[in-house]
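Alright, structures below, take your time with them.
Throughout, read-outs are computed from the coordinates displayed, never taken from laboratory work. For clarity, every value in this text was computed on a predicted model and none was experimentally measured. Cβ atoms are built from the backbone, for glycine too; each structure is taken alone.
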Structure I
Amino acid sequence: MTMVSSKFEDLEIYQLADKLSDMVWNIVVQWDSFSKNAVGLQYVDASDSIASNISEGYGRGSFADRSRFAKISRGSLFETRHWTNKSYRRKLLTDQEFTEINEIIEKLLPKLSSYINYLNEKSKKRKKDQGQ
């Protein structure tokens, strides 16, 4: 699996995260105002944060910075899972929406973890090559 890309939009993890956040947005925007304010804002924020942190880390340039932001992204993915479960328990998500969102989360999590491991290895190698 090659992780090298000329731009963050080419990364599969970014594409999956972006798809997930759009899916969450399209669902939450239809909720009543109480549900949007109580749960929806945090749910959208968490899901949007996944792709935004991948892109921000990518823009920082160094492997260490990319890894740090990818870890923040993974934290946001776990928060998105939390809000997905809570929204489902509160009957804000249909069975189909819950299933589709979880399929993306379950696909994205190991890929994001692999990306973090890749970046950590590259960062260690760069430090070693620089004699640090």
Structure II
Amino acid sequence: MAAATIHVDVVSAEASIFSGEAEFVVLPGEAGELGIYPRHTPLITRIKPGTVEITPAGGGEKQLIFVAGGILEIQPKVITVLADTAIRGADLDEAKANEAIKKAEEARAKAKDKQEIATVEGELSMLAAQLAAIRKLRKK
């Protein structure tokens, strides 16, 4: 008997990042990490910055995609990730992420009001999640 699969679409405003069949998907939900198998109960939730890990149907190398937040919709046969920003694991650049963190920390030091500080803190949080995704990819 063939393994059950679920169709997965990961899209951002810029492009479709992944579209294909998967056996299992793990991603950072707002309330914690979500593991999704085929025929999952329908769900709509926000996702936070982190790594979407897709186990493709029929085996093969897991797909890692960094997302900077967004919306997740689960239907019994389809998972749709509408990401604010999505970057394939292979396209992540540690040097650029470290440089962006340095600039954001400088901006935080210069920030004058609460809104400016909150904006920079959000950016730093997203960049920290991106670095964690890079390290996770490097281990594989």
Structure III
Amino acid sequence: MKKISTQSSGFTLVEVMVALMIVAVAVSSLLFQMMSTINNTAYLREQTIAHWVALNQLELIYIENRKNNQLIDRERSGVEEMAGKEWFWTIKPVKTENDNFSQLVVSVYADQDDQESSVVSVTGLIDRFHKKL
């Protein structure tokens, strides 16, 4: 006759609860890391597109300067659509010690009403030392 064992070979309730707690902490930290990565990616995308807008405006000023050989003397602003979104930009000329050069600060904003904090700012320099096209 066989003897029936009275010992159970499964996990206790405490062991199962500890294992579930470890899995829950691991999954929540992984989810937090994924959300952080997604936010950083969206931020970098916005920065990149705003930088392109600023470089486009700076290049347009360079082309205009090559055509008329004049420095801009007042602030300009406008709107450009890129990547399905409107970007608001301003170009501020800054006088330099040499009257034949001007520093340009191009700032790009995501929101027209919030021009306190620009998404990106690019600085360029234009001169009067070339022939007209």
| task | Figure out for me which of the structures I, II, III the number -16000 belongs to, where helix-only ellipticity at 222 nm (-39500 (n - 2.57) for each DSSP H run of 4 or more, over all residues; to 500) was derived from the coordinates. | result | III
| said: Say we calculate distance in nm of label points 7 Å out along Cα→Cβ at positions 15 and 111 for every structure; which of I, II, III gives the highest result? | reply: III
| A value of 2, 10, 19, 21, 18, 13, 8, 5, 3, 1, 0, 0, 0 was derived for P(r) over Cα pairs in 5 Å bins from 0, in percent; which structure in I, II, III was it taken from? | II
| message | With FRET efficiency 1/(1 + (r/R0)^6) of positions 23 and 95 (r between Cβ atoms, R0 = 30 Å, to 0.05) coming out at 1.00, pick the structure among I, II, III it was computed from. | response | I
